[in-house]
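Enquirer: Read through the structures below before going on.
Bear in mind these aren't lab numbers, they're just calculated from the coordinates by the rules spelled out. Bear in mind that the values here come from a model prediction, so they are computed numbers and not experimental data. Cβ atoms are built from the backbone, for glycine too; each structure is taken alone.
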Structure 1
Amino acid sequence: MIYTPNHERGMTLLEMILLLLLIALTSFALIPLYRSLHESILLEIATFHLKQDLQMAKNLASLEERSLTLCGSRDGLHCLGEEERIWPGWLLFYDDQQQFIPTEETILHYYPLAKKSQQQLMITTTVNIGGGLNINARREYGYGMARSLPNGRINICYQNKARNHQNLPSFIINVYGYFRLTNEKGSC
C-alpha cells in the first residue's frame, strides 16, 4: 500500500499537546466551581438537620409531654458547658430533669457538624442559649418573669472567618421553642 496523507490516523504531537492543554485549563476552571458547590451542599445539609432536630424537639415535647434538650457536643455523649457558645456538633435528647445531662438511653440524635463538614462548619450561639436550650411541652412564665425575653440565635458559620461575610443560616428561637430560619449577613 502506498502512503498518502489522506489515509493517516492518529494525532500529531502538536495536536496532542493542545488537547492536553485544553483539558488542563478546563479542569482548573471547574475545580473552584466544584468546591463552591460542595461547600454550599454541606451548608444546606447541616441547615436541614438542625431544622429537623428543632422541629422534632418541639413536636416530641408536645406529643409526649416531656422535656427535650438540644445542646452543643463534641462526642455525642456529653453537653458542652453553658458558657461555650461555639459548637462542633449538637446532641438532641430527652431531659426530664432539665439538667443537660444525657444518658445513652435518652439520646435521640447526634450530628457531628465539624466532622461531617471536614472541619469547615461550626455552630455559634447567643448568650441566652449558650451551651444548649431546653424545650418543654408547656413552657410557662414564672412569677414576675418578663414576657419579652430575648430570642436566642443559633448560627451555622464557617470556621474560616473570612468566609462568614456571606448570607448564612440563622435560627431565631424563642423561650417556647418556636423558631424561624433566616439567612443573614454578619450573623457569625
Structure 2
Amino acid sequence: MSGPTNFGGPTRIILDVKGDVPDWKEEYKKFLLSVKDSEGYFRYRWGPWKEDPGKLEIMATWAPMETRQAFGKSPHHQRAVDALKPVLAGPTPTKCPRFDLEPPLRHCTGDPKVMAEMLKKAEALPGCYSAHSGIGATDTPDQGTVWIEFVGWRDCESSEEADKSIYVPHGMGELESHHINFNFPVKGFSVTNPGR
C-alpha cells in the first residue's frame, strides 16, 4: 500500500471488519498502537458506525503534515496494515492511510463561512456538546472541494431527535451522514487512548 496523498485535514479510514468485538479487538488494538507510536502522531478518534457496526472508522492527525506522508512509508504503517489483514471483511484499502475514503460532503459548492455558522446552531439543541467543521481539501480530482463537519451528541437519541434542517447543509454537494460511537468501550483498550 502506498502512503496518503498530501491533503490538509485529518486522515479518515473506514474499515469493514469481520464478526463482533471479540473477533477483531486484538488486531485492531495492534493497528491503533502502530498509529499511536508513529512519528508526528497527534491524535485519533475511532468507533463503529451505529448504522453498520461492521464498519470501524478512525480519524487521525499528524503534525506537521509531512509526518503523515512519512507514516505511509514507515515500518509503523506496515505493522498497522499487517495487524488488520486477518480481520478485514473486504479488501485492504489501496491507500492506508489516505485523506478520505468517503468524505462527508463531496463537490462542496457552499460558502464555508455560512456553512460553519449554520452548523454552530446545532450547539443550541438539546444534547449537543459541540460542532466543528471546515474544508478538508480543495480541488481534488475525484471529489472536488471536501467539507467535513462533526456534531458531538450526549447520545444517539439526541442526534436522531434533532431538527437536521437547522444545521445540515442541503443543495451544496453530495452529503454523507452517519453516527460514530467515539466512546465505544472495549475492555483492555486503555493503552490505545489517544493521549490528547
Structure 3
Amino acid sequence: MESIHNDQELRKALHSIYAAQFDTFKKFPKAFTKADATRMLTGLMGSQPWSWRVIGITSDALDVFSKNEFKRPTGQIQRGRRDNRASTVRALFFERAEPMPLDEFFEFFLKREETVLMTKSENQHRQGKEFPDFIPIDAHHALFPCGTLVGWKHRKAEVDFLRELHAKQLEAHEYRRHLFRCSRLGIHS
C-alpha cells in the first residue's frame, strides 16, 4: 500500500495512462464503451497490491472463516465495494470535462477501492440493498493484499488475525449477554 503513496514515479506513470485514456475517450466517444473503460481501468489498477484494499469484515464472513479454521473458504467470501467499478469509471471518465489532477485521482480511486470481506449473499447489496455493517480492519496491518485480479493473499498473518478478531468478538458478545442477564435480574455489574 505504501508504494502508491510514496512512489512518485509510479503515481505519475499511472496518472499519465489515466489522462491519456481520458483524452482518448473524449476524442473518440464512439470508439469505446463504458464497459471498455471499466476493463481498461481494471487492467491498469486491478491487480496491484494496494488495490481492493480490505478495510473491514462482516460478522457473517468472520463466522464462515471460523468454520473453516480461518482459512479462505472457496467461493463463500468476497471483497465487496461500496461503489462498484463501473460507477468509479463513470465518475473518472464520463462525468467530467477534464481528467482529475494526480493527487485527486489517487485519493478518489483509492477511497473507491476500499473493500469489506463479506459473504457472497451479503455482496448482493448492489441491487438497492444497504451496504452491510462491518468490523473495521486497520489498513496499517496491510492484510489481505490483492493477489490475482479477483483474489487476495491469505497467509498465516491473515489466519492469525482472523482467529484473534473472532476471539475478541466472542468475548464481547459474551460480555453483552452477561450485562443483559444482569439487567433482567436487577443486578448491576
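Enquirer: -15500 is what came out when helix-only ellipticity at 222 nm (-39500 (n - 2.57) for each DSSP H run of 4 or more, over all residues; to 500) was calculated for one structure; which of 1, 2, 3 is it?
Expert: Only one of 1, 2, 3 returns -15500 for helix-only ellipticity at 222 nm (-39500 (n - 2.57) for each DSSP H run of 4 or more, over all residues; to 500), namely 3.
Enquirer: The value -0.48, -0.58, -0.77 for log10 I(q)/I(0) by the Debye sum over Cα atoms at q = 0.13, 0.15, 0.19 Å⁻¹, for residues 115-162 alone was derived from one model only; which of 1, 2, 3 is it? Before the final figure, lay out each step's value.
Expert: Values: 1: -0.48, -0.58, -0.77; 2: -0.37, -0.46, -0.63; 3: -0.37, -0.49, -0.75.
Going label by label, the one that fits is 1.
Enquirer: Now for a different question. Determine which structure produced the value 2.7 for distance in nm of label points 7 Å out along Cα→Cβ at positions 11 and 43, calculated from the coordinates; the candidates are 1, 2, 3. Write down the numbers at each step before the final one.
Expert: Numbers: 1: 3.8; 2: 1.7; 3: 2.7.
It was calculated from structure 3.
Enquirer: If you work out mean projected area of the Cα convex hull in nm² for 1, 2, 3, which one comes out largest? Mind showing how you got there, number by number?
Expert: Values: 1: 17.8; 2: 10.9; 3: 13.9.
Going through 1, 2, 3 one by one, mean projected area of the Cα convex hull in nm² is largest in 1.
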